[in-house]
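Computed from the coordinates by the stated procedures, all read-outs in this text should not be read as laboratory data. Being a predicted model, the structure only gives us computed values, none of them experimental. Cβ atoms are built from the backbone, for glycine too; each structure is taken alone.
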Structure 1
Amino acid sequence: MKIDRIKRNTDKDYKIDLEELKSKLKESCLVILTNRHNPSGKLMGYKKLKQISEIIAQNDSYLLVDEVYSPYNINDDSNNTAFGGPTAINFENTIVTNSLTKFFGMGGLKIGWMGGDKGIIDKCDKLQTHFSPVAEPSKNIAKRVLEQKTKIQKEANELLEKNFSLLKNLVIKRNDLEGRVYKNNTFAFLKHKTVDGSELAKKTLKNNAIIVPGEFFGDEKRFRISIAEKTEKAQSSINIFEDILDNLN
């Protein structure tokens, strides 16, 4: 099995180069995307998703889109999923995945789902016999969560809006940070002007905070920062991070 990457460059706003994509589709394959893009938070719209899926389908290949970050998308006319955000569901030769993690904050339930061509989904369903089953209490809690979807989604969006502002304001006020916080998002791929991502991650960890070194995403100069807590605690975490930045040697 061969794995190839399509690099999404900062200077090109993390857009996918369609010509590069076509050049890599020399044989049948599976193309995997995250939407929002991880680690930058760039959200791809419905029309671009469809264009990419059509290119891939013409090559007799499949597109898999992980939409776990797609609901991070408040008050946007492009929302066309049950949880908000653009979706690739029902595109030709396309599979989508999602879960109750991230936006809903219930990763402990280990509940997710897939959508796509029935033949593909049936084959994936048969594979479940080779994995540990999800506990019945988790399934029951997940059902209750989905029954309360509107209420939980409203609360999540309120938190998202506040934490997006916290992260955006951090980048605006700091002259030593470079990068973009995409609208209605709570994570970003940033760069410090003098310290690389790995070194900054080590210093942050020593102060009981965590950022992800950019080397895991193919860019050693950058780091991924995420705010996924209640706003008061998130502000406290940002204060700690700013203290670390202020005391860099």
Structure 2
Amino acid sequence: MFKFNFDGSAPVEIKFTGSQRPRSISIDSTDGSAWVGTDAGVFKISADGKTKKQVASTGDEARVSVNTTDGSCWIADSSGNVMKYSKTGQKVLDASLTKALTEPKYIAVNSTTGNVWVADSQAGILVKLDANGKELMRTTEVGMPVSPSVNFKTGDLWVADAKNFQVVKISANGKVLRTIPGFTFPASVSVNSKTGDVWVADQFANSVTKIPANGQPVSVPGFTLPISVSVDYWEEK
């Protein structure tokens, strides 16, 4: 894994060995550090990229999502664990689920409310938790939920449905608001909370699609199997 300056210069290599295959990364904008989910636990990387510390032991394919308000990090893995860690790397809680999940491999925190969405792709379940890990609701409206992304301002959730080759917009209370069909394999979704626009990496179509908040999708070709997309967004204070 590499850390670059804003202009792409001066890369710093962060080495992972053996089964430490990076699966997910989330930046803590409060201090510039990075949380990295791997197949051998979760690591926290210092802002300068020079220090790597393991903060959690997990099952395979750990996914991470940092709450940029307080620097805490939510973690989900393929063994069914959903956990919250403090900014300093201490385990705060295990999620209180009404029923165990099969493979909760995707997770997204709303930094405004502290609520969390967890996607269990294999079981076709989306679960919403509050900031204390209590289950608020679950829905099976999405066949194979992948890569959930929360709009911090509205609370709406955008998520890829890899089974039905579509992208779905879900309200904060779990109601399906919009469905965008026609994808080949939507592998990753990222919403711009400022504009409401959504970007989708359509892996097997070799394209990235922009879904305007009030408009029709526009695809950008020329990619080779894009598997991830991320929108840069911050509020000036």
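Given a value of 13.1 for mean count of other Cβ atoms within 10 Å over residues 46-53, point me to the structure among 1, 2 it was derived from. Label of the source structure: 2. Each of the structures 1, 2 was assessed by distance in nm of label points 7 Å out along Cα→Cβ at positions 102 and 214; the largest value belongs to 2. If distance in nm of label points 7 Å out along Cα→Cβ at positions 22 and 190 computes to 3.9, which of 1, 2 did it come from? The read-out was computed on structure 1. Taking FRET efficiency 1/(1 + (r/R0)^6) of positions 86 and 110 (r between Cβ atoms, R0 = 30 Å, to 0.05) as the criterion, the top-ranked structure out of 1, 2 is 2, with the highest value. 21.1 is what came out when mean count of other Cβ atoms within 10 Å over residues 118-125 was calculated for one structure; which of 1, 2 is it? Considering all the candidates, the number was obtained from 2.
semi-axes √(5λ) of the Cα gyration tensor in Å, for residues 70-141 alone computed as 19, 13, 10: which structure among 1, 2? Label of the source structure: 2.
Quick check: 0.70 is what I get for FRET efficiency 1/(1 + (r/R0)^6) of positions 6 and 38 (r between Cβ atoms, R0 = 30 Å, to 0.05), calculated from one of 1, 2. Which structure matches? It traces back to 2.
Identify the structure, out of 1, 2, from whose coordinates relative contact order in percent (Cα under 8 Å, 6 or more apart) was calculated to give 8. It must be structure 2, since only it matches. Calculating FRET efficiency 1/(1 + (r/R0)^6) of positions 150 and 206 (r between Cβ atoms, R0 = 41 Å, to 0.05) for structures 1, 2 picks out 2 as the one with the greatest value. Hey, helix-only ellipticity at 222 nm (-39500 (n - 2.57) for each DSSP H run of 4 or more, over all residues; to 500) derived from one of 1, 2 reads 0; which structure? Structure of origin is 2.
Please state which of the structures 1, 2 yields -0.21, -0.90, -1.35, -1.49 when log10 I(q)/I(0) by the Debye sum over Cα atoms at q = 0.07, 0.14, 0.17, 0.18 Å⁻¹ is computed from it.
Clearly, the read-out refers to 2.
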